[in-house]
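Following this line, the structures themselves.
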Structure I
Amino acid sequence: MSVGVIIAAFIIYFFPSWNIADPICTYLFSVIIAFTTKPIFEECIFVLLEGTPSSINIEQLEEDLLNVAGVSEIHDFHVWAISVNKFSLSAHLISDTPMKSLSLATDICRRKYNLYHTTIQMEGSQESKHYFKCEHDLHD
């Protein structure tokens, strides 16, 4: 921008009637700035709206968690952006072996999907001594 201002100053100095050079220079730089800041603005909006990351295959992640030993069901499954390139997961898993399944599910999230901010609520199946039922109707 400084070079543009210097060029506009030279034009106005040598051709005083061309004083429009300064506003034209300012306009051109505002257009350049608008285009260069657009990606940053889009990232900010994505994070503020807690967007679902396109870099993570959500369907594959859900399938991988369903394939964890002991897991029979997943509900309240959410993945969203908490900052730029930092994502979070929350889910409820029903399992016959809750602690073992929690360990395996956390490992999959970290190693395969780089999800280090996870909240996984374990619920034991009805046949399990760890039986726990989620009491809200949001996933019905």
Structure II
Amino acid sequence: MRVMVMVKVTQESEAGAPPSLEAMETMGQFNEELIKAGILLSAEGLKATSQGVRIHMDGASRIVTDGPFAETKELIAGFQIWQVRDMKEAVEWVNKFPNPTQGVCDIEMRPLFEIEDFAKWDETGDFAAGVEDRRAQVKAKE
């Protein structure tokens, strides 16, 4: 199972303050543990929302809003994609996750959809097979 581990923004990250050298070294060591365990698939930090754009869709209508965004408690500062056996294993690893801030930090984890999940919705399995065929076609063009 793949999970997305999302680190929520803080006042410091929204201000564009880089993490301390110590925090970066600690996170680098933790990421090395994840790599050695075969858990870490991807890890990225996001720039402050002042550099982002939000698009609100309502039917065919689109409204583009430049950042920064006022409500920060639901925003993401960075993410990792992990390959784990189950959510229990993901929680075990996130309990080792170094706090990237000096204060309060929230981390949210959610499972990613896998192709098998779509087969459950389509009794014939055609949808899932079609998606897999399309993935193979795209990879063949690369």
Structure III
Amino acid sequence: MAPVVSPRLVAAVVVLRDDGAALLQHRDEKPGLSHAGMWVIPGGHCEPVETVERCARRELLEETGYDCEAPRFLMSVARNDVDEHLVVYWTRYDGVQPVHCGEGQAVEFVDYARRSAYAIPPILVDAWERALAAASH
């Protein structure tokens, strides 16, 4: 009997400005990299000893320099095409901490109305829309 292999856990955080813009990262153009060259919400793979929320916070800090204290759960989805389970949180940008590109080609706040000008995976556009809905409540 073959061993059961669990999907890799990936955690990410949608950081929203008050105007609805989201902080996105322009991924590197590396072969084999998931969503290479696309614009994504900051996140990454969880280490075996950390919680998913802790992973989301760590990845956000490593990739953008932004430290969020209490991200709110947004959604969880199995990505069977790449054997990953994506867990997404959201938080409001505090307007104080500077952000910088710690990984990838660039990070910037992207206006929701301009999203079609960026190559963003559909699942992450969905996450952005869900974060906007959650923030309006």
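The numbers here are math on the coordinates, done by the rules we state, and not lab data. Owing to the predicted nature of the structure, the values given are computational and were not obtained by experimental measurement. Cβ atoms are built from the backbone, for glycine too; each structure is taken alone.
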- Message: Matching task: -10500 is the computed value of helix-only ellipticity at 222 nm (-39500 (n - 2.57) for each DSSP H run of 4 or more, over all residues; to 500). Pick the structure from I, II, III.
- Response: II
- Item | Which of I, II, III yields 177 [volume of the Cα convex hull per residue in Å³, calculated] | II
- Note on the structure: If you rank structures I, II, III by distance in nm of label points 7 Å out along Cα→Cβ at positions 31 and 111, the highest one is I
- Task: Please state which of the structures I, II, III yields 17 when relative contact order in percent (Cα under 8 Å, 6 or more apart) is computed from it.
- Result: I
- Note on the structure: distance in nm of label points 7 Å out along Cα→Cβ at positions 79 and 95, calculated, reads 1.8; among I, II, III the input was structure I
